[in-house]
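Please treat every number below as a calculation from the coordinates, not as lab data. Given the structure is predicted, the values throughout are model-derived calculations rather than measurements. Cβ atoms are built from the backbone, for glycine too; each structure is taken alone.
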Structure 1
Amino acid sequence: MSDAVKIAGWGLLILFFAMGANWGTDVAYRFHAILLMVVCATMFIWSIRTAGSGPKDPDGPVPETGYMDGVVRYGVIATALWGVIGFLAGVYIAFQLAFPMLNWDLPWTSFGRLRPLHTSAVIFAFGGNALIATSFYVVQRTCAVRLWGGKTAWFVFWGYNLFIVLAATGYLLGQTQSKEYAEPEWYVDLWLTVVWVAYLLVFLMTIVKRKEPHIYVANWFYLAFIVTIAMLHVVNNLAVPVSIWGSNSVILFPGVQGAMVQWWYGHNAVGFFLTAGFLGMMYYFIPKQADRPIYSYKLSIIHFWALIFLYIWAGPHHLHYTALPDWAQMLGMVFSIVLWMPSWGGMINGLMTLQGAWDKLRTDPILRMLVVAVGFYGMATFEGPMMSIRSVNSLSHYTEWTIGHVHSGALGWNGMITFGALYYLVPRLWNRPALYSNALVSWHFWLATIGIVLYAASMWVGGIMQGLMWREIDDQGFLVNSFIDSVAAMHPMYVVRALGGTMFLLGGVIMLWNLWKTIAGEGAARTQHVPAE
């Protein structure tokens, strides 16, 4: 593309967003228009300054490998930073539940606005950047080629993080479409769709041009995650904008159909974003850190196909005892129970990869972190099918037990395996012989593990107590406890949960310091790489 076309394009976008800032019908839309106008103005000035200088590789490939690692480095940094931000938001809203005065009677600091900020920061900012960065790293190493598409990978990184900023600021300004884990409004959803298609093209075309004849199983999981999330995102966010100059939109699916589509999306966001993608990480980083091959490659293939077929059907278990037809509820329950088997097959495969290397757990805190993550994966994938059984769900639904289940998986499985992957990647990406401090990794491990146990255990106990209090009746059939009684009874559990979250946050801060010191280290010898060419 010529410099003149780029400059003209940025100029037109500046004009369009200036019109949006002037004509926008709500605060969030006008704020986003101003933000995007500033971004486009920056690119406009940059395009003028670099006009005529010729094409440059923004990645600056590492001479020893030829791999495109610059975008992976940025992804690692973004993952660590967003992680701490998301954990901090989570700790704050945990203390809000224990001490409601921390809402400060302000709309921007209320639980209702900070809660989606926390979930999106942890799932999409922390988890999403981890998946993008590790997938770009893994696909290059396992295919022995550089990323396809030149600067497209950089567009994916910056475009995705722009989506995070737009979504987060929209939440704080009170503008969402009121769909859990799919809160961003229509124009933010459209932008993410463009970025995600670019991500799919980069990953898929890198596999197509591979020099290795075999496609390693980790890439299967990454590709399944990318393709399925694209489908889920598009269908669940089908909406009609009220105006091109406003955030408001009308969701295409009404009533119970809308609920079904939402939890088809919501459950499979867990199934493919937080499970399949992170299993790709497991199948690469555990064998690499343990220096052992996958225990059973055949089992990994069975694990993949069983997971892909079964997970997509399990969403209705979120809608037990609702207006959803009974047959759909039962279908979701049955597939959820069957899903337990392939999930544990994957867990066993991950753990048994350490066969002959169990002694390394005593001396290698990174491997310890990765293995504990797999343990939490097994625990969460047993508890989930159990909670999908209607008789169990009648007790657990709407209680904090569900929150404990979600966080044992999100913090224990997704968090710990991401921490292990970051600790593995940083010395290799910045050519350092080792991490700044393994002792700090051990501190992080124990703080995170104890924090997760405190968090999950308090929510399990408190959630079961909630469910029992809500259903307790006297001899005449009247409820024994009022709702506020159950809220008061939960106070000690909320305090323990907040303390557990604080420990997890402190572990994240220690990780950030350790990674920063590793990156900033001087005089480190270069590590050896396998060439891409």
Structure 2
Amino acid sequence: MLQADVEPNRHRSLLRPDLVLLALVLGGMLFAAALTYKHDFVFVCRASFPAPLCAALSGAVPRVLAVIGVLCMASMIRPDALHATLRAMRPVLDWRGLGVLAAGCAMIFAPWVLHHVASPDGVAPAAYLALWLGGMALAGVGLLGALFTSDTLRAAARPTVLPVAGLVAFGLVLPEIALAFQPVWRMPWLADLTFETVLILLGALGQSVISDAPTKMIGIDDFGVLVGPQCSGVEGLALITVFLSTYIFLFRDKLHLGRALLLFPIGLLASWTLNTVRIAVLLLIGRYVSPDLAVEGFHSHAGWLMFMALSVGLAVGAHQVRWLQRDGVATAARPRRDGHTPFFRDPVTLLILPFAVFMASSTFTAALSETPALLYPVRMAAVALLLGLGWSVLRALPWRLDPLAVATGAACGVLWIVTAPAASAGDALLAARLAELPALLLAGWVAVRLLGTSLIVPLVEELFFRGYILARLDRGGLAWRLVALAVSTALFAAMHDRQIAGALAGLLFGLLYLRRGNLTDAILSHAAANAVIAGWALTQGDFSVI
């Protein structure tokens, strides 16, 4: 049985579950803001304000990502400063600070609301700017207040304020630095190579591609893009050049310089490859999911996300390769001597984090696409990755086949099928979109849908509702046990469209868990129920029942 008790020293780790959840929420807010102001928001900044200010605001998301990447690299250079900051953090996030943070986020989104509630001409541009800048400042103050007390913040910041300010400034101007380096990589053959590679990749995926070599146009049906010089990957090549140059300079005392230079061809090749994949995925999203999402969301930000992941990955990877180090010793993580449980070996992490990502991804896909179920494989990939990282905890559970759990789950599955309502308009739209997919993509989607429904979803939901909520509320005694069962069942039912059937299933899964205190009984029963439903959906060709 997994224990949901919080260890007293966990607050010294950067990977505390509450900090990870906060980071996910802030990342989601950043992503939502980027999409919100790309859609249905007409505001010509340069008509009212200086061009440099408008350029800075338009590139806010890439600048934030660049700052995060630079600070990650700095934490590798000065781990002592990182550890001092962690020691200064509150053991529990302060709700007053979170409230101020929420108010700041509300101010950031307020211009979009005003734009749709009031006449666009009736709101002064200065009001929009004041709300944006004031919201960002208030959110920053709230975040610091949630993480630190005023005394610990001053103590932690005093020795590092100037270096951190310099690093933040460097991250903020990194897009301009990369822009200055772009002419170095403006080579006609690079655009040609990218163009041809994207064609090959899409052809391998069974797409009927329309292309025009002179204009570098690639399309699938009625959605197409132009692979211009900038789309050839030149920005990524410039960024990775700047990043690796900075990294090698800062670590020149630890790296073997001649060998470290090999990071350049590795990084440049990886950057170009990721850009090629990005263009192919962009076309697939534009054709099969949403043209607006492809152009305004994915195209605008995927490149910067890939750059941040690649740059930090190269730096961390280089630290682990002894051959690249001057003294031949890798900068590997030292054994923990403080009694902390590693993040993904912490049962609480496994109980909460996969479910949080599962729900957050549901919200994002619903906001991004009129058929969010098409993006189901993306959601399952994210959740499966987290479950894989926590495999040592899952493996330690007392797994055994319980006939009663299987029979109960199968009965729940049959009940869910026979009480299924008629397919909705959204279900019909999903069926139409699935019919348009190439055979290979359709087979992949169906496989992920079946496996996710039968294996991943039961595991994630039972870990959270029975393993965390029910176990956390059950303090012993019949009264507390009934309260825990009722609350966990009600929450489980609330997340399903069919609350009555969901409540009955949640009640049965909870009783199975309480029968022997074995979470795997509830997981097995839930998996049996979902497997029956998934099997029916496959045989009938009707995924609306899931």
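Identify which of structures 1, 2 gives the largest calculated value of mean projected area of the Cα convex hull in nm². Structure 2 comes out on top. For the set 1, 2, ranking by FRET efficiency 1/(1 + (r/R0)^6) of positions 285 and 421 (r between Cβ atoms, R0 = 25 Å, to 0.05) places 1 highest. Here mean projected area of the Cα convex hull in nm², for residues 325-484 alone is compared for structures 1, 2. The highest value is that of 2. Out of 1, 2, which one gives 4.3 for distance in nm of label points 7 Å out along Cα→Cβ at positions 365 and 477 as computed from the coordinates? It must be structure 2, since only it matches.
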